[in-house]
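Read the figures in this text as sums done on the coordinates, not as results from a lab. The structure presented is a predicted model; accordingly, all values stated were derived computationally and were not measured. Cβ atoms are built from the backbone, for glycine too; each structure is taken alone.
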Structure 1
Amino acid sequence: MAFGTINELTSCKPINQYGLIKLEIDKVFLESQNSDYDVVILRPSSVFGMGGQALISICNNISQKSPLLNYFRKSLFGYRRLHLVPVETVVFALQFLCMSPQRFNQEVFIISEDENPSNNYYDVENVLREVLEIPAYVIPPILLPHALLKGLLRIKGSAEVDPDCYYSSSKLKDLGFVSPVDLLTSLRSFAAYYKQSHNK
């Protein structure tokens, strides 16, 4: 369950089978003793890109579901962080670590774009609407209190109940990693891909 700022030192507390299995696999690699190669685990936040599933549900909702339901969803989610990171950024991060002369044996790195102020439901939905040519709401969504969203996420049993939860990739970026990929540009490219693939 995730709260507040998440970094590589944050204790992992998975609440579903997928998370538990993934954590056990990580432990196997991190506890291995082999001086012939480095063991590095890269933990991306929510990866999106062509062929991926992240963002598909939002695109489906705003293009196929009731405008009233979408209005309520945007009012409820508001500026909740989405933790999106382009798949290209993840690939560049892997390349950066592999090509670095520094040894990172048994290290963990988070890669995210949470520091981007547009990486939230409200702004991302605006970008997707623009590219998908879906009209904006006649009346701007009235944002509901965060406490309501937190309560609903708890009831749902979500792994993340804090809308402001922040995944920090400062450890990686302090080493000099800078993604050559812009988040908003990648979002627009993904939306264009979605639009093309659903207009066939």
Structure 2
Amino acid sequence: MLMEQWNLKLFALIHQGAGQQPLVDGLAIFFAEGGPYLLMLVLVVCWLVAKDERRPTLLEATEAGLLGLLTNQFLALLICYPRPFMVGFGTPLIPHAPENSFPSDHATLMLSVAIYLLFSWGWRGSGLLLLLMALATAWGRVYVGIHFPLDMLGSLLVALFCSGLVLWQRGLLTSLNGRLVRLYHGLNDALIQGGKSLRG
């Protein structure tokens, strides 16, 4: 009961200005909808500038994010928690299907990747950037009225578990990720050769 009271009060506090502040509304909508795309952009840039020996860490972080999403699907079978607008709380600023709210897939994906990189040597700066983006996305999705704060707490717990599990078992992924890096080089070389052939 205490947790539910905290959840509703914090939702009301975050959502109270929604629809009344165009600048804040726009920023919240941008992060609420665009968070995963920002994540993908950062990962692609990191991949392109990284040396081969550092690229497997990016793959492991991505795998942590995917594991987080898979875990959410399992939790959705066990926990049915409505979105705020489904139970008469707030007015959503963006359309969303009336479906299970707990945990947030957006936040879980971004937090899993960010936390994994934060605990990976040489990637802490990128991890911190992604963590800030993840927090902005979590805030945005509560502000626009499609998630409760409790959903974000659930996402954080899932992300900690999944990133920790991948970090613990990273040795099992070494061979797979090494092959993926070599596959990337093979495809990249083939595209370059194909481009040269067309120009020739």
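Output the label of whichever structure in 1, 2 has the greatest value of mean count of other Cβ atoms within 10 Å over residues 74-81.
Comparing 1, 2, the top value of mean count of other Cβ atoms within 10 Å over residues 74-81 belongs to 1.
If helix-only ellipticity at 222 nm (-39500 (n - 2.57) for each DSSP H run of 4 or more, over all residues; to 500) is computed to be -26000, which of 1, 2 is the source? Answer for the origin of the read-out: 2. In this comparison of 1, 2, the computed figure 34 for relative contact order in percent (Cα under 8 Å, 6 or more apart) is attributed to 1. When Cα extents along the principal axes in Å is computed for each of 1, 2, which one produces 62, 40, 30? Label of the originating structure: 2. Computing distance in nm of label points 7 Å out along Cα→Cβ at positions 58 and 82 across structures 1, 2 gives 0.1 for structure 1.
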